[in-house]
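Presented below are the structures under discussion, each in the form of structure tokens.
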Structure I
Amino acid sequence: MLYYYGIGQYQKECGELWRQFVPASGQADTVQGELIRVITKLEDECLRNGNMNWDMGHRMFTNFLHKYLCDAEVFDAEAISQIKRDISAIRDFGSGKKEPDFKENTEDEFDRITDRVAEWCQAYPVPIKHMKNVKLKR
């Protein structure tokens, strides 16, 4: 819950990514913007709504994270394994298979994925065009 409380490792960088790449509504034009938008929306749905609105759009979000963050050019095998476990846990939270065990001011799955998003964006600083998913309505 570190980012939720404004104390994430890359808090400043994530805020800048949001300001630079995330539109007021809808999908971002860049992969960098869409990555930060997606993890923020997933965290918000879980923490603020208890995943009451979880639907196929949220599953698409986790698929998007998996597609870009499981990048062997950026992360080693151990980090990719952790990314996969964290994305799986987020999916389990959404489907009700698992209850999140959030403790104030401690790192959780959302924090680790947010860290990886920031690191991926640092590895790819030149904006990459995002092909918007017409099926995604979130």
Structure II
Amino acid sequence: MNVTIENICFDCADPYTLGQFWSHVLGLPLGDDDFPGDPAAAIKLPTGQMLYFERVPEPKTVKNRMHLCLRPQTTRDGELERLLGLGATIVDDRREIVEDGGWVVLADPAGNEFCLLRSPAEKEVWLQARAAS
């Protein structure tokens, strides 16, 4: 039996505020029917799935077992500055890791971890340099 992913759910205290953060990160709007104080909010992705933000009473207490990895179209460091300006925080800076060119582990305002990878152009430069050595 085949299944598809309908949405990726974020448990949080304030769905609208966290949805706004991810809306700015991805450049995609919240649903027209999402408002402050709502118990849920959603962002429809171009692939048809949704990022779904749902109010829960308890705070996040441990490391995520699953997370999103973002690959920017601009430079990783430029995107990192933009994300920090939106309210993300650095959890672990792994940019110096040789494997796959490194990444930065960030947390959204609710504490959910996500990774920021190198851009496609930066990854290509890294792969070419690695092949030449």
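-18500 is what came out when helix-only ellipticity at 222 nm (-39500 (n - 2.57) for each DSSP H run of 4 or more, over all residues; to 500) was calculated for one structure; which of I, II is it? Structure I accounts for this read-out. Ranked by relative contact order in percent (Cα under 8 Å, 6 or more apart), structures I, II are topped by I, which has the highest value.
Taking Kirkwood radius over Cα pairs in Å as the criterion, the largest value within structures I, II is that of II. Distance in nm of label points 7 Å out along Cα→Cβ at positions 96 and 112 computed as 2.6: which structure among I, II? Corresponding structure: I. Matching task: 1.9 is the computed value of distance in nm of label points 7 Å out along Cα→Cβ at positions 16 and 120. Pick the structure from I, II. The structure behind it is I.
Of structures I, II, which gives 17.6 when mean count of other Cβ atoms within 10 Å over residues 48-55 is computed from the coordinates? The value was obtained from structure II. Among candidates I, II, the computation of distance in nm of label points 7 Å out along Cα→Cβ at positions 32 and 64 that gave 3.0 used structure II.
Bear in mind that the values in this text are calculations on the coordinates, not laboratory data. All values derive from a computational prediction rather than experimental measurement. Cβ atoms are built from the backbone, for glycine too; each structure is taken alone.
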